[in-house]
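What follows draws every value from the coordinates through simple rules; no lab data is involved. Predicted model only: the values in this text are computed from it and were never measured. Cβ atoms are built from the backbone, for glycine too; each structure is taken alone.
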Structure P
């Protein structure tokens, strides 16, 4: 599907001033062409296109949007919470009917979503949900159960280390819904709480960045050395950084668990560098968000929370899966 630069005045101003980029794409084009075809103007506000999963997800919204009656645009906040809120405001001014978001900070985005709902926009959360107290400012959520992802990671450690182990946890982007829930699920009642798994250190990153995960792991190696038997890292590209740090330090045999099921995680599990990847399907997620938005636009009621199943990929099951697209 072809993509195009969206000629939207306010959004272009944000692009110049705040470094936010915008793309639109559909078989019918944008603006007047979309209206003529009866398509609904919709935007996927990307937290950061530098994040592989977000870039891939944006492509899925652009690819499948028209099948659900949407003239799709994507906007890149580039990891900036203020820019992200400004994009929502711009979408209101530019008369978008639907916005989809996976925000950098689930609390910082709330004031702009309040304005969006007051303006009558359909608000769909993608992959990350708002805190329970703020869920009235969105129409629905579609994504994985990130609390369960943390719990499944915990169970992998408990199964592998029945007599206990000392590990470190490296979190995703601080303040992101997935980071919060994966951490809580991992350490909660259905996670390692009450088990013999001991977390020596926990730190979250500023972004979902491989180099930041690697830097945290390097610090942990300096502090704890060979005490570290395993690592729970919140995303597979973060696991790449952990693996690089461990190899540089001459550490072998670490039990590493990540979340995403992306191409890096797939090959890391296949090679044995990573033990487990808790996989999520962003294509299914995007289609579900589009389906739900289509129903809301048509005046239908939808379930507010819609979980997409997770898949556990390990050395035994990896051979049954094809390499991921992203």
Structure Q
């Protein structure tokens, strides 16, 4: 049975996702994380789906994604919820990520110089999202379809640590100037995709419903658009899951041939993953050393604060990579 993990940040998002599952049962991780595990059946296939509410923020999303991947070993991991619309989209529309910009990465000088980091969605899931975005099949998973009917955009999203609540804000203007192709903004997607990238056996994508258009956020929340956007994002996410094909091991060969083939291919795949992660670890470790050296020689307090944040972020990423490498080494024994 294929398995998916779905992360949400808010209770309203969690409930919208949970509504698509049958027989959800609570599972508690040894570190205390509370999941629910249920089933989702569609197109002659039944998925084992594990869901969790993680709270806001990229750092938390990264840790929770890494933990869920290690714990459940899923085929697919999704981040589903709401976002603010930056351009092109309307309230209730859905955005599936091609990539997530980590827009807060950069260097604080007289003016902030961007050094954007990018999390990429898995190609297969992005392609499935594009295919479903051209159809209206996913509307059948809604209890009612509003007029005008919601659209789906497969496009870049920006993610940071701030709630953007005004189109006149410096952050909004910064996004429009430096990330002109991003159609939505949120707070978890970059950390989520960054963690998923370290586990190359899992397919990952972010799916967001548009709950506000930056201005008048309190008013649109009061009108129930967080609930509407959550339901729309969940409906599209499960339509993508229903149509997504996972390459499972064929069982019609002899046991001996299957075991040999599976062992050889698995080891080669793990060796490739290990080499890729080791290369990334080396690059990030060198970057961390440069940041620490710059922190020692820097005099300006504002720049020190920025460097401290970058150092903390790189340390977190190195820890995620080290855990992933440890997991691979254990699998290869």
### Query
With distance in nm of label points 7 Å out along Cα→Cβ at positions 243 and 283 derived from the coordinates and found to be 2.3, which of P, Q does the value describe?
P
### Which of P, Q yields 3.1 [distance in nm of label points 7 Å out along Cα→Cβ at positions 187 and 203, calculated]
Q
### Query
Taking relative contact order in percent (Cα under 8 Å, 6 or more apart) from the coordinates of each of P, Q, which one would give 15?
P
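Out of P, Q, which structure matches -12000 when helix-only ellipticity at 222 nm (-39500 (n - 2.57) for each DSSP H run of 4 or more, over all residues; to 500) is calculated?
Checking each candidate, the match is P.
Looking just at distance in nm of label points 7 Å out along Cα→Cβ at positions 171 and 219, which of the labels P, Q belongs to the structure with the highest value?
Numbers: P: 1.3; Q: 2.1.
Comparing P, Q by distance in nm of label points 7 Å out along Cα→Cβ at positions 171 and 219, the maximum is at Q.
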